[in-house]
Structure 1
C-alpha cells in the first residue's frame, strides 16, 4: 500500500516530511486553495513521486506547471472530461494521471468507464463544499460496488483515528484494488503545514495493519 501526503507548501516542512519517504507528495496548483503553491519547491528524493493537483485547469497551464516543477504525476480534482484526460495522456505520456471523483453516501461507478483508458488511477474523496481537504471520510462500504480494474487512491478525512477503520477495510476484497492512501488535512497544524510526528506514526501504523 502506497502513501500519498498531499497539500504541501512550506519548504522546511516539505523537507521534514520527505524524510519520512512517502511514495507521493502532492502540491496544489489551485489559487482558491489555502494550500496553493506559488513559490519554488525544494528538491525531493527521486523515489518520491511529485504530484501536482489541479482543478479545471487548462492543458496549457498544466503543461507549464509540470515543466516548471518537474512533476511526475498530476491529479485532476475538478470536472475534467474524458476528452480532456485523453488529450493529457496523448500530450504527456510519461506523466501519471489521477482522476478524482467525490463520494458521499452513494455513487454510480458506471460513470467511470469512459475514463479508464486515459487515467492511471482514480482517487475517491469525500464530497463536500471544497474540491478537497474537507476533513471527513465518506462511507467506504460504497466501494464494494466498484468493478473497474483501474486501481484507486483512498482519500478524504483520513487521520490517525482512521487506523482501525482502515484495518477493517483492508480485509475486504475491494481493498486489493486500493493502490494508495491519501492524507492531508487531518495531519495539519495549519493549512499546508503538516505534523511530521503524526505522519510518522501513521506511516508506521499503516504498514503494521497490512501485515
Structure 2
C-alpha cells in the first residue's frame, strides 16, 4: 500500500484536518474554487479525478445552486466529503466509461492535479473525455503543477511520488496548452506557490 493511504487509515477522526493541513502546504483549494467561481457560472459541475472529495466541498460552497458529480478510479471517491450530500454524487469510474453512460454534458468540468498522475500515453484520451463532457459554450478547467528547479518543486514531486505511489510526470503550462485547442479564457496562479497553474477553456 502507498504511504499516504497507509498512514491515513490510522488517523481516525484526525484524518480530515491532517489531510487538509498536508494539502495546504502545496495548494489552497479555497482559492482555487474562488477563482473558478469568479470566472465560470455553472449549475452542473463535474470533477474528473475527484479523489477524497476535498475540492468538491469547496466547489459547492462557492456554487450554492449547483449540483456536483465527482468521478475517480480510486476505491472510495469522495470519502472525506463533508459538504451538502443532497447536491453531490460520487462514482468510482474512469472518464471514458463515464462518458459512455452520461448523456447530458456539464456546464463546468474541473480537473485538479490529476494529469501528472495519468500515464503520458493516456493523457490525450482523458483530456478528450473532459472536453466531450463539457457542454458547448461551457467551460473546463485544468489545474496542474509547473515543474521548476528548487526545493518547493522537489518537495512536491517527492510527496506525490512516494505518498501516492504513482509514477508521476509533471506537465509545463506550454505543453498543456499545446494539448488543448479550445479558447483559453482564464490563466491563473493559485497560492501558496506559483507552480500551481490553472487554465480555463470555453468549449467551442
**Q.** At a computed 0.25 (FRET efficiency 1/(1 + (r/R0)^6) of positions 66 and 178 (r between Cβ atoms, R0 = 25 Å, to 0.05)), which of 1, 2
**A.** 2
Q. Where is mean count of other Cβ atoms within 10 Å over residues 34-41 largest, in which of 1, 2?
A. 2
Q: Consider the structures 1, 2: one of them gives -7000 for helix-only ellipticity at 222 nm (-39500 (n - 2.57) for each DSSP H run of 4 or more, over all residues; to 500) as calculated from the coordinates. Say which.
A: 1
Q) Quick one: distance in nm of label points 7 Å out along Cα→Cβ at positions 26 and 194 came out at 1.1 when computed from one of 1, 2, so which one is it? A) 1
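Readers should treat all values here as calculations from the given coordinates under stated rules, not as data from a laboratory. Every value quoted in this text rests on a predicted model; they were computed, and no experiment measured them. Cβ atoms are built from the backbone, for glycine too; each structure is taken alone.
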